[in-house]
Structure 1
Amino acid sequence: MQDKVVLITGAASGVGQAAAQALVEQGARVVVADVDEHNGRETAQRLGEAALFVRLNIADEYDWEQAMAVTYAHFGRLDAVVNNAGILPMGDIEQTSLQEWRRTLSINADGTFLGCKYAIQALREKGGAIVNLASTAAVAGHPGMCAYSASKGAVAALTRNVAAHCLSHGYRIRCNTIIPGGIRTPMTAAIWQGNGDLSFADNPKSPFCEPEDVANLIVFLVSDESRYINGAEMRVDNAFLVALG
């Protein structure tokens with residue numbers, strides 16, 4: 001990872017922030033991309049000269065154009081994009097409004113589409129890696145997460161399409177999906193708080209991992225050590241889906 005440049009969306013907190021930290025520790029440079037300017041700038045400042053904050057609304061194409069321009073102006077290169085940002089609205093099929101459905105798909109699905117589109121544009125000449133964050137909700141359904149499940153299903157399907165597209169064109173671009181179960185992040189706080197100590201460190205049956213557990217896989221998937229892994233769906237769920245049968 002030495003001197004490689006990785007753009008991470010949603011890097012102001014949670015998994016994105018943990019991934020930025022882990023990548024810098026491995027010698028990479030990171031673009032901390034987020035709509036949260038306060039925490040995003042703080043994260044980049046804490047990581048030092050190896051990090052750059054860029055305000056990015058992932059559902060806005062103009063923001064993606066600007067983010068890529070700023071990245072190249074500052075670092076002069078880009079080697080990987082991690083499409084991590086997203087939202088998690090709760091609601092089943094009967095409770096979810098059309099407005100909430102569209103908002104969720106716009107951010108989680110449209111945002112990942114734009115991230116892949118601009119990543120390919122930047123990486124197709126010299127190659128690189130794209131990592132998309134889906135969810136076990138895309139596979140298991142999770143009835144209380146109607147719009148979220150659908151949006152993450154779109155992310156998983158898009159990843160397969162992007163991997164096949166890059167392979168068919170001879171681009172040295174790999175695109176893989178990470179499928180986490182529960183993660184103890186600010187976004188999921190409403191779910192895991194109040195349920196006792198659900199830390200995996202204390203409970204091997206815990207349905208929640210730490211952000212670092214996903215970040216470690218992100219580091220591997222953007223590194224050269226995973227050079228022949230393409231179009232894969234890699235679970236980080238402590239056998240949750242397997243146990244469902």
Structure 2
Amino acid sequence: MVITDEQVQAYQRDGYTVVRSLITTGEAAAIRARLMEVFEGKHDWPLVHFQVLNPEHFRNQDDSLIPVGVQQPAQCEETFRTIADHPHLQSAMGQLLGGNVTRYTDQALIKHHDISGQSFYHQDSYYWRLDPQRGCNAWIALDEVGANASALAIRPGTHASWQLAEHEQYYDEPTFHTARNGDAFMRWRIPTNTYDASDETLLPMRPGDAAFFTNYTWHRTEPNRSGRDLCAYAIAYQLAD
């Protein structure tokens with residue numbers, strides 16, 4: 001797959017670009033169906049892969065844990081590797097990063113229909129510590145997303161200085177826990193009182209669309225007040241050399 005020169009220029013200028021139909025709606029539907037099975041406990045994966053809702057308050061009907069995130073599902077099943085190593089994805093990453101690329105990590109995400117948590121502005125390299133211009137993330141919608149429906153939001157140009165902003169730790173509400181030991185864990189965000197988000201760009205997307213952004217671009221996700229379970233698959237690449 002070849003992305004356009006305009007998309008490459010937008011990525012370099014704004015820190016992100018959107019590629020419509022990176023994968024087919026059929027591919028998006030297949031991985032979403034398997035993801036929902038995993039979230040319902042139909043798997044034999046190690047618990048280390050899972051971030052779950054507070055197990056003291058949230059359980060599936062069969063008393064299993066309720067995941068909100070799965071770290072590196074491509075390690076566990078070919079179903080996910082098919083998308084994580086998709087030739088369209090690899091081609092786009094190579095063009096955007098300007099060289100040979102390799103997969104860095106992947107994460108499957110769900111926002112449950114009756115829990116409206118959101119993420120706050122952050123830079124992925126605050127977690128990853130990848131050097132500037134060496135990493136790129138693709139956030140692939142597996143459902144239709146928009147305002148108050150799990151969409152990704154970007155602050156264009158926030159990558160331009162190639163500096164990491166100061167971050168603070170916070171607990172999600174409801175709190176996220178590691179499935180392995182049940183402990184609540186903190187995440188990182190740019191303090192909300194240090195910026196004006198009026199210049200953000202919200203990215204409505206349909207299944208199979210992908211937003212590509214640098215590992216220094218400020219981004220967040222909307223809460224889910226849609227009344228539907230909404231899923232996405234985030235896959236990060238880095239320059240191989």
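Values in this text are rule-based calculations from the coordinates and carry no lab data. In this text, all values refer to a predicted model and were calculated from it rather than measured experimentally. Cβ atoms are built from the backbone, for glycine too; each structure is taken alone.
The table below lists the values:
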| item | result |
| --- | --- |
| Label whose coordinates, when relative contact order in percent (Cα under 8 Å, 6 or more apart) is calculated, return 19 (choices 1, 2) | 1 |
| Test item: mean count of other Cβ atoms within 10 Å over residues 120-127 calculated as 19.2, pick one of 1, 2 | 2 |
| Given 2.7 for distance in nm of label points 7 Å out along Cα→Cβ at positions 56 and 208, calculated: source structure among 1, 2 | 1 |
| Comparison of 1, 2 by distance in nm of label points 7 Å out along Cα→Cβ at positions 32 and 128 - largest value held by | 2 |
| Origin of the value -6000, where helix-only ellipticity at 222 nm (-39500 (n - 2.57) for each DSSP H run of 4 or more, over all residues; to 500) was derived from one of 1, 2 | 2 |
| Identity of the structure behind 27.2 (criterion: mean count of other Cβ atoms within 10 Å over residues 80-87, calculated), options 1, 2 | 1 |
